[in-house]
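**Student:** Below you'll find the structures, each written out as structure tokens.
Where a number appears in this text, it was derived from the coordinates with a stated rule and is not lab data. The structure presented is a predicted model; accordingly, all values stated were derived computationally and were not measured. Cβ atoms are built from the backbone, for glycine too; each structure is taken alone.
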Structure I
Amino acid sequence: MVKRRSALLSTRMYTGWSTLWPGIVKNLIDMLGGPRRTLVTATAAVAIAWASVLIPLMDVIGRMHGSTNARIALIPALLGSAAAFALHVAGAAHFRIPFWYGLLFPIGYTVGAIMAVDSVRWRLIGRVRWKGRVYQ
């Protein structure tokens with residue numbers, strides 16, 4: 001059976017990195033509440049995302065070296081990490097994108113943080129670029 005899709009409306013905001021990056025960067029500082037909040041949010045997001053990978057990894061390494069604390073900490077660390085990854089994989093499924101995108105969320109958060117820093121940078125130098133124009 002062939003499934004047919006019929007759309008009343010179809011849109012595309014960005015066609016690739018060359019339009020996505022400046023399109024998000026121009027407004028990100030405003031969406032996150034100014035330079036200070038943008039940098040705090042970006043830093044916290046990266047720290048939390050990578051903690052979901054690094055904390056269980058450190059516990060495994062500690063366990064291999066016989067640390068009792070690492071043995072005790074491994075189970076909650078793995079459960080917390082599993083919850084974080086499951087949430088992102090479920091989000092990927094909900095938006096009908098490949099599930100493995102959810103597995104890459106620490107990398108995605110890092111790229112988002114770099115975009116946030118770039119947004120602050122452009123705003124502080126007073127030159128926001130968009131579609132060939134420069135706003136001051």
Structure II
Amino acid sequence: MSAHTVTLDLSQTDAIDAVTAALATQGFGVLTTIDIRATLKAKLGEDVEDYTILGACNPALAHQALSTDPEIGLLLPCNVTVRQAGGHTLVQAVDPAELLAMAGDGGPQPAELADVARDASGKLRAALDSLTTI
């Protein structure tokens with residue numbers, strides 16, 4: 001699976017704040033925040049680098065998609081990861097259009113659903129690209 005990736009020279013906390021703000025400019029809110037590092041430490045006693053999964057949702061796009069196909073909820077929200085790697089912070093966003101294509105049964109997707117996925121992909125890419133200017 002491909003993901004749109006940007007590399008930042010920010011701390012984990014600052015990167016999460018910047019990503020959340022950038023997503024908001026594109027109409028996304030963060031519904032869930034999963035601290036993988038804390039979870040693996042608490043459940044397995046494992047120490048790993050900072051790794052956070054943000055569940056991002058653009059309500060207008062989610063409504064359009066769910067109205068077209070209620071099962072699309074299985075692919076929501078859009079995941080954005082913020083993680084430490086090699087002394088930098090990597091921010092990656094799933095490509096909803098690619099995810100939709102992978103989840104399909106091989107047949108054509110409804111045009112409206114494909115349009116929503118492309119719109120979401122563009123907005124997520126724009127949010128992440130805006131981070132490269134900070």
Structure III
Amino acid sequence: MSDARSSSGAVNRPLSPHIQIYRPLINMVMSILHRITGAALYFGSLLLALWLTAAAVGPDQFAFVNGIFSSLPGKIVLFGFTWALLHHMMGGIRHFIWDTCHGLDIASVKFLSTISGVVSVAATVGIWAAAYLAQ
């Protein structure tokens with residue numbers, strides 16, 4: 001088999017499929033989103049550090065940063081940060097389950113991947129709804 005050659009003498013080897021060949025599976029999408037949310041949490045932690053620093057510096061700076069975060073763009077960023085935090089956490093729980101050698105069959109992988117996405121979105125909406133109703 002390793003000696004298979006074409007008429008030109010070149011060795012015929014199988015080609016590796018490109019990303020365009022694969023159709024996106026739920027576990028593949030969740031894995032990519034887990035990595036993206038991990039990077040987003042890095043930048044989101046800088047926003048948290050900014051908020052805490054402003055609180056430590058004084059009331060004027062704290063009011064300024066709170067004004068930025070309470071604007072519509074600020075709320076959108078905070079909503080996205082909340083979702084990223086919850087999605088990354090759910091992905092971590094999913095990976096922890098897999099690390100215990102449970103849920104490794106295809107049906108369980110699909111279920112855990114789907115439920116982690118659904119729970120992260122539902123929990124984000126729930127947290128923001130509770131925060132809105134508490135005002």
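**Student:** Out of I, II, III, which one gives 0.00 for FRET efficiency 1/(1 + (r/R0)^6) of positions 63 and 103 (r between Cβ atoms, R0 = 25 Å, to 0.05) as computed from the coordinates?
**Tutor:** Answer by label: III.
**Student:** Any idea which of I, II, III comes out highest on FRET efficiency 1/(1 + (r/R0)^6) of positions 23 and 55 (r between Cβ atoms, R0 = 41 Å, to 0.05)?
**Tutor:** II
**Student:** Match the computed value 14.5 of mean projected area of the Cα convex hull in nm² to one of the structures I, II, III, and report its label.
**Tutor:** For mean projected area of the Cα convex hull in nm², the value 14.5 is produced by structure III.
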